[in-house]
Structure 1
Amino acid sequence: MNQFVPKLFDCMKNYSKKQFATDLVSGIIVAIIALPLSIALALASGVGPEEGIYTAIFAGFVISFLGGSNVQIAGPTAAFATIVAGIVAKNGMDGLIVATIMAGIILVVMGFLKFGNLIRFIPYTITTGFTFGIAVTILVGQIKDFLGLTFKTSPIETMDKLKACVDSINTFNYEALIVGVVSLAILIIWPRFKKLDKIPASLIAVIVSVIMVKLGMHVKTIGDLYTISNKLPGLTVPHVDLNIIKTVTPDAFTIAILAGIESLLSCVVSDGMIGSRHKPNQELVAQGAGNIVSALFGGIPATGAIARTAANVKNGGRTPIAGMVHSITLLLILVVLMPYAAWIPMPCIAAILFQVAYNMSGWREMVNLIKHSPKSDILVLLVTCIFTIVFDLVVAIGVGIVLAALLFLNRMANVTDVKGWKYVGEDIDENNDPEAIRLKKVPKNTVVYEIIGPMFFAAADKFVNIELASDVKVLVLRMRGVPAMDVTALRSLKNIYALCKKRNITLVLSHVQDQPKSVMEHAGFISLVGEENFCKNIDESLKRAESLVE
């Protein structure tokens, strides 16, 4: 299986008319689901409703065409809402276009460098923490429209929005609340009627809320705030200079990493649903290309959408054709029906985003992790979540990864130990271990130390625990429990060797594994100590010590 061949080409080898009919129906249904979501997420991102549709059309088509998944549906997602809103507020649409194109290039490079499998090194606590944090920021951002509040300013940060809601509570519009509550009730109750769940609840909520406004409810609509157009976008070339590139580079990396994580998570989920296997590196290339095209044609950042992908699978979509049909259907809707989007009430949009925030929050998993995880993992989870809400996602991911790395290093350092005379290991029963040092005869004037765990910079201080009496002639370091080492640990080992040489003590190393041995060889440590002092096991090491003492 060539990892850089799009799944579409693989699927075409055995494609049938029956599968096309199923993909066609699924693509149309997913497009109907994606329509209100794309508009709502675009508005939450601080751009116009058309930008959300453009994203689903252009990015959705390119990602399905080039993607590494059979059923991935791409488009605007809630994860980007706060990031995009911040970029637009600070750097305008040109800043957003540049950041999205840069993110696309980063994703393409990540794909060709085969970084697809490295996404798993992002800790689950971080992804859970920032996902919950994003859900909270979306929810707070929609309180204004749900209650019909009028702000005196246009706050960007989540905490400022919350403060503005409190300060503007006297502008509360009860009619907006009624429309919002009715819309939210439809979103919750409609899917419970299994005979009707083929029709998206969000579409029913939009229709009912529009009727309520037409019947006399005084509520702001999309048309009151935005100019709606059904024209196709032209190619947009942003103004680019060194200053704007420097400004949006952190945002571009955040978009790229988030797009990579979310799209590959969606692929993993869909693989489990259809019993398939995606191509992670090709998916990253497709995500990059999709984001570049989206930005050039007036869209915003896109990634794989888990909910829309699941809907595609549920309705029979099994090849990328369904995703391409979804984009073409949205293109037709844009041309024919887009002006009517002006009728959609803002409280209905807020209700749709409330449900999006709830579904993406994963609050049950959040509670489960807090209940059953180690304290260090809980700390990473809460810090990432709080920083996402109070500051932004760029800071949250950076702080979360650094904190997780430091805690991991501390955990690994605690695992590493240096013990004299006996070996104690997690998976080894010393009583039945023929290699146990207590079963060996240690020559006189010889000491044996067992090093357990990885030898790296965070554990380098453990080696000062080695004590050498005045009559010691041979020091045996047993290293069968050392899977890896770095140059800092090697430096500590060199210090031990220097001390031994000063006191005329011979250093013997037993059972050195491949990675540590490679590090020693490249640093010239083996030739320094002498190849004859590197023994295969403890028996050979003790024989070597005995011969040296005699």
Structure 2
Amino acid sequence: MKSEPQSSLVFQPRTHRHMQRGVNKVVKSIRPTLGPTPRVVAVDRLVDQRMPEILDNGAVIAQRINELSNRDEDAGAMLVRDVVEAVRQQAGDGTATAAVIFQHIFDAGIRHLSVGGDVNVLRKHLELGVCRIEEQLVARAEPVVGGPDLSHLAESLCHDPDMALLIGEVLDTVGEYGRVEVRAGRNRDMTREYVEGMYWNRGAVSRSMLTDQGRLRTEFIDGFLLLSDIDVQDPRQLLPVVVRALKDGVKSLLIVVGDISDGALAFLAANNDPNHFVSAVVKVPGWGKHENAAALEDLAILTGGTPFIDAAGDRFDALTVEHLGRARRVWIGDSTFGIVGGRGDSKQLLRHINGLKALAEDSDNRVRHDHLVDRIGSIIGGSATLWIGGSTEIQIEQRVEMVKRTVSAMRGAVREGIVPGGGTALLDCRLALGTMIRDTPHPDAKAAYRILAEAIAQPFRTIVDNAGYDVAETLARVNQSDEGYGFDVNTGEIRSMIPAGIIDAAAVQRSAVRCAVTAAALALTVEALVRRPR
């Protein structure tokens, strides 16, 4: 009889030693991407034979590292990957900053524990220290004022002056919650396109409904909207809709449904008459029931309509003109539709927007947060599309991802403000940690604060090293300068960072430090690894 494969166990000191190797391998691959003079990482593609991906995004690099060959080292590598992904979801940037801070705390913590330190006391004071760092970052944050600040912030994130100017202009125009879509362009240029009103990524289900075939567009003036998630398979389901529209003088109607059959489309086409009644059909926006319901809720409040919900047993037989939403103008394209001047209740709309803003601010999940921000942007009506070009397909891919990351990080900056860039804001927080070192008699607490003080200097050290300067000499020059002064790696000068336009988003720095420190403190408490059989 075949015996069951058995798990293997790894104990200290091998546990920390092997995890440390995995941590160092992943961070070593991310470290070169930090700063305005980054180097890149080439990653083989798994699904095709094109040339390797050329990446300077710590989050994407970490995602591409699926597994290390040594399973004990892999445990440490996956810890770093989780930290980097958490920062990406929360802030959109700051992944390399988090990686180098995590590495230093883990390495220094292991050294302290090897000489008899108490891991639980160390962890407690590391977490107390990170709270003090966050307080200092909040206190030092300055508000973003106008387009120039936005462009400077964008340049500190993407390191491309032309791209930064465009992003700064777009965000200044559409506002904090404005909807910004980033798409691959068709030539080398970067351009922007502003969209009037509110729009959603669903177009007409049939191009035959688009009266302007040159622009692939139809417009309804003083249009009505029938909102539903009902699947229309039988043309007879729509008979009450057409009858009611003709009876009540509805001349143009956008029908939103879950799905629709060819027979039902043919029925509507047969009843379209430019002089009396025209209709167009789009599917309900969103992917999945949750997003569908959210889109219908937004559309109903914007237009004053009442949605027909399939799960509630609603049918169009009960339709009256009061159920229909209204807008000053409705437009439908082949991939999007939008409304201008929705006729919903303005007070109800304001309450709805404020509710969505509160949900977005409280959300720790980046995907959910971004979805809520997109909803707010659609409702408010500030919308723009950035078309990002380049010389090659790979360059376009890189630039599109860079713009998406930059826009995401900048939204946090608009909410929480900016701090001196280039690692300077974190360097300035060392003074508060010095006070904590002096005020505590406990040796493990002192060690925790010393480890933190050195850890938050690592982003500055890495940026300077990546730019080819002597780290010790540069750090000494900055230490002799006033608060807010840092090192400009592009000029080699000590400068006041915010007036020089070298800035970071306070939200990004806070997220990076918090995720790195709490995860490293937890990792130090790992005593054993259990390796399950494969």
Structure 3
Amino acid sequence: MTRNSDETKNTDRSGAESLVETFVDAGVDVCFANPGTSEMHFVAALDNNPQMRCVLGLFEGVVTGAADGFGRMRGKPAATLTHLGPGLGNGLANLHNAKKARTPVVNVIGDHATFHRQYDAPLSSDVAGIAGPISGWLKVSESADDVAQDGAEAVKAAMAPPGQVASLILPADTAWNRTEAVAKPLPVPAPKAVDSDGIEMAAKALHSGKRTVLLMNGLLTESRLALANRIAQKTGARVISDTFISRMRRGAGVAEIQRLPYFGEQAAEVLQGVEHLILVSSQPPITFFAYPDKPNWLTPENCQIHTLVERDGDIDGALDALCQAVGAADLQPILVEYQRPEAPKGALTPMSVGQSLAHYFPDNAIVVDEGGTCGAGSAIATATAPAHDWLMLTGGSIGYGLPAATGAAVACPERRGINLQADGSAMYTVQALWTQVRESLDITTIILANRKYAILQIEFARVGAHNPGPKAMSMLDLTRPDLDWVSLAKGMGMSAWQASSAEEFNSALAASLGTPGPSLIEALV
């Protein structure tokens, strides 16, 4: 018996072919893949469907990170394809980041044939157990007749507000067996309706005359920032974003928002004296890590916490309703004015890198920020650049930047990608450079090469460890030998330059932004 039959579809195909067909019908038309033997029938199904774009990653962390970047920019999921438990395990770090970003991803994981499970083959593992912690939805397709419907449910689950990782485990025989089952796309769940009690409580706090902060997370779109700005103008409240945001619109013509600092002491200072904290798709702020003898809960004592809208709620509707409730709807938002600084001269530092980037900044760029301790200069300098989207490392698992920039460029090929990339974390997923060349993606990668894990050198002292000796310090630097990023990039077919002065960086950046395709600049800062 077929389920959700559609007579226009081919009814003599493999389970894998039915799955790809279901994905394409549901708008999932890109698959980032690193397949193995158990996935060969799915690979064949990808080949047989001209509407599905296939992008190869040479490491599963590239595959999953690219799906994260794609989903953040496209607003709908790409599929990933990984090989059994070990292949999935290689991709877990960036699936963790996608989970924290609330990115829609459909995660297809091959497994041994159902009748082969009993033999404990060398690659046998608890695939569901590995996938569970990073999945908001998880299912095993036990029969070819189930695959199409399971695929439709996976896409629906991935799109459930605000987005999540949906993992579908596909045994090899489920993929190769024949089926007549088909499935139509399922309706995407709507966000939860605006909570009138939450609106009333937030409006009361804003009208109280006490120091109030709107703390925002989620996708910080231009319209959401404008609504929050109107509310702040009317009430005197401050608008602050969480430290790490999955995607933020910023630059000229966009309402500005303050970002909560990373270090707990600085964040506590920003929040000092706040009496009402209104959460907009966020949670009460805490430190990134626990430290000896330091507070990890950052909300001031006696501060009242109010939830305007949960992560799965109607953020736009809630902000609009609050704007109406406080009488701010007729106000014009205060927008950032465009400023382009002069190109810098002299020493190359994180600040001069940012100044150069702001000088040459293209229209409507996509910036993927994994710059670490050296990235702040670029964030500061480009605040008045032409309007752009800024993607951040949401889950703290490094190796996100190169793959996410890859996926974002696949999602938005008409826009220039700029990847601010720390040198240490770049080595986790350096294979993404090869994929960028293969796919001819317009990405400028800026390697901020300080040749050390600078954040760990800072954290070594903050956690109260002893003064580091030579052995400890050797674990925190990237010398002996120095990484040669120009050679690494050129070895994967990419144009690359090294810059040790502001003038050299200016020249390389202008050449990169003016040339189609990917290229890399190693900035010795």
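Please treat every number below as a calculation from the coordinates, not as lab data. This one's a predicted model, so the numbers in the text were calculated from it and none came from an experiment. Cβ atoms are built from the backbone, for glycine too; each structure is taken alone.
What to note about this one:
- Of the structures 1, 2, 3, the one that 38, 31, 23 was derived from, the read-out being semi-axes √(5λ) of the Cα gyration tensor in Å: 3
- For Rg and Dmax of the Cα atoms in Å, for residues 53-172 alone computed as 17.8, 55, the structure of 1, 2, 3 it came from: 1
- Which of 1, 2, 3 yields 27 [relative contact order in percent (Cα under 8 Å, 6 or more apart), calculated]: 2
- Each of 1, 2, 3 could give helix-only ellipticity at 222 nm (-39500 (n - 2.57) for each DSSP H run of 4 or more, over all residues; to 500), but the derived value -19500 comes from 1.
- Distance in nm of label points 7 Å out along Cα→Cβ at positions 325 and 445 derived as 5.7 - corresponding label from 1, 2, 3: 2
- Structures 1, 2, 3, by volume of the Cα convex hull per residue in Å³, for residues 301-484 alone: label with the highest value: 2
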